[in-house]
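What follows is a group of structures, each given as structure tokens.
Please treat every number below as a calculation from the coordinates, not as lab data. Here the structure is a predicted model, which is why all the values come from computation and not from measurement.
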Structure I
Amino acid sequence: MIGLRNGDYAALVPALQEYLLTRGIPIPRWRQEELDGPERQAFAAQVLKGMVDLKVPVGPEDLPEVSAEVARRILGLGVLEPYLRDETVSEVIVRGRHVKVERAGRLEEIGDLGSAEYFLEVARRVAELQGRQLGVAKPFVLVDLPDGSRLTAMIPPLSVAGVAINIRRFAVRRLNLEELVERSALDRETASLLERVAGRVNLLVSGAPGAGKTTLLNALSAHFPQGSEVAIVESFRELQVQHPHPAWAVVQEEGEEGRISMGEVVNVIYTRMRPDIVAVGEVVRGDQAAEYVHAINLGVVGLTTIHGSSCLGALHRLETMVLETKPTLNWLATRERIAEGTDIVIQLRRLADGRRRLQEMVALEGLDERGHFITTVLKRWDPDKGSFSPLKCSHRLEERLA
């Protein structure tokens, strides 16, 4: 076997795809299940013929194996496929024709791996996973790939600089709390507290995209009480909850006419499926926020993530989302429900060198006479000392853990 390098395939795959398209040879739809049987064999035969017609410098003894690999890459994500199989890659980014990847929190330039038209065709084929057409009327798409990775794509005219693709790679390996300590994301004192509270009190995890919110929820799930009933609700499957037999709902295309919303699913789960713990992958809309706040005030232990820049900011954002979908609610009553239902807020941060770190962890104590949140700082990163502050005590938290 000649053993073509990724760079060789990077040039070969777009050339063969263009060969097929210009001759009107259809590329089979990329289904969730693996393509096999006559359809795949016929397509592989067309790829092999194309390699012969294009006089690709591959020996006859290697041609079947190389053409099969080219066909597989065309049916998948083409020249991006190797990076989705690379466990060191956490994200693949395409801008126009240029590709870069994220490894260990840092971006690495790969280069131009195909034409803008080639990546546009890749984005359109991926959209078919959900039976959708990517075009002027709908110039963006969010898709769960068969391996669990999440793809977001935008095309012109919405994306003025050409097609833009981000693929957040599904992490096969889960980190535990001990490994987060080893990576200096937490200290041991914090990890011990999190082991104690996981699945017993309500946690809100805040941070920017890529700050490690989902990673922390996954690690916490290993410490849920044994025998508890766990339910998970997500818009994309990102959580890897380490608990046997959870009720797991992935709600796609929420908000489209005729589709059930994520907020409705949260409501059904906590009212009809008797969970002890509900983990909501991410709260990004008002209906989700309203149902989540309702659930944590009915005795269900809740964990979720939210985009925010501080612990207090995360609480206010949760409040704002609830009021956006429930404008008749009184702001003070809404804030009281959030304060009563939320026990701990954790703020995570992604550092310039790619590392993730807990910036602050607070316990809610209630509201003051003016309706402001009262919090106790349990942990905080001290940049001057380069270490975490000593753990403080919260009386309300201790009462709820008793």
Structure II
Amino acid sequence: MLIKKHVPKKLSEIIGQYKGIVKFSRFVKSQKKKAVIIYGEPGIGKTLAIRVFATEQGFELLEIPPSGTRDKKEIISKIGIASQQPSLFGGNKIIMIDELESFGAGNRGVIRALIDVIKKTNYPIVLTSNNPWNSKFKTLRKYCEMIEFDKVDWKDIEQYLAKICKSEKIDVEPVVLKKIAARSQGDVRSAVMDLDVLTTNKSEVKNTDFFDLFREREENIFYAVKMVLKSFDGNVAFEAFNNVKIDSSEFLMWLDQNMHYEYLDPISLKKGYENVALSDKFNNRVLKTQNWSLSYYPNFLVSVGVQQAKTRVTQNISRYMRPELLMKIFSLAAKRRKARGISQQISGKLHASGNALMRDFYPYFNFIIEKNPEMGKELTTYLESE
């Protein structure tokens, strides 16, 4: 796979994150605080930068993956001990905890245990996060430096993809690389994976290949929706859903958008939406407990459960719609969560409630950052100071 073959070996090879890497290097050297949260969108190089930095600078790296230590007792016994013991080779050490969001799910006191480890550690602790502004991390943020990794500019991604193609001796039309880069929305990993799919067993890729690939993916989604809403065979529906390679939380939005076109009987529609709601409920439980063995249930409910809710199949030739409105709502909700997190973070500094700041302060704060970055930087520095 290209993603493994062309993984950067040097910090200079990581694209679009020069500022973040410099800040991280300064953190390791100064260690004004004993921990740092590196945050940003998925696929932009947060974890990779830490690994490469450790290799280049001769640090031993103790990496705690998302599926690893997430229990209070294990944190104290495993991370706590590692933060005190010398490196195996007598050198420096970095402890990295990947995906902060999965911390503390279903375990009381786990964040407090992590803070206690940070207070006593002899080595820098690095936490990566897609969005660290959740209120449950409010106290933790006080003990950590915050370093943001930016979305990578699509032009940088385009050049990076061109470099890979040259190395692999694959002739790809420039417009294809431009479209892959733009479609990635700053996610380098996603762009390389798309390129890998397009170039598999090919020495030449044209613009038509790009359209064929992504039309096929969307056609598969429409086909899965059709099999759930039109067929009665549970095996067919479950197989169609599994072949799409999207999670149940995304698929249920497609069903929510289109079910009423097929389920004209009120009872069938009611049962169908009940299964969608149950699937969403199980998804939340999986995320909260991090018990991924439960994933079968939301997958089953959103496919076979919805399919078996109907009493008859309509003879309509339905034109299914993409859940664009729902995606906009989810995007708006994500922005509001970020605004709420920032407002709660600075509430102590401004002696006001998070809700009041979100209503009366955050819109102007956001406007200042957008229109006058220099003033926004000074204001941010003031608000982040102790």
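Here are a few things to note about the model shown:
- Test item: helix-only ellipticity at 222 nm (-39500 (n - 2.57) for each DSSP H run of 4 or more, over all residues; to 500) calculated as -17500, pick one of I, II: II
- At a computed 1.00 (Rg/Rh (Cα atoms, Kirkwood Rh)), which of I, II: II
- Comparing relative contact order in percent (Cα under 8 Å, 6 or more apart) across structures I, II, the highest figure is found for II.
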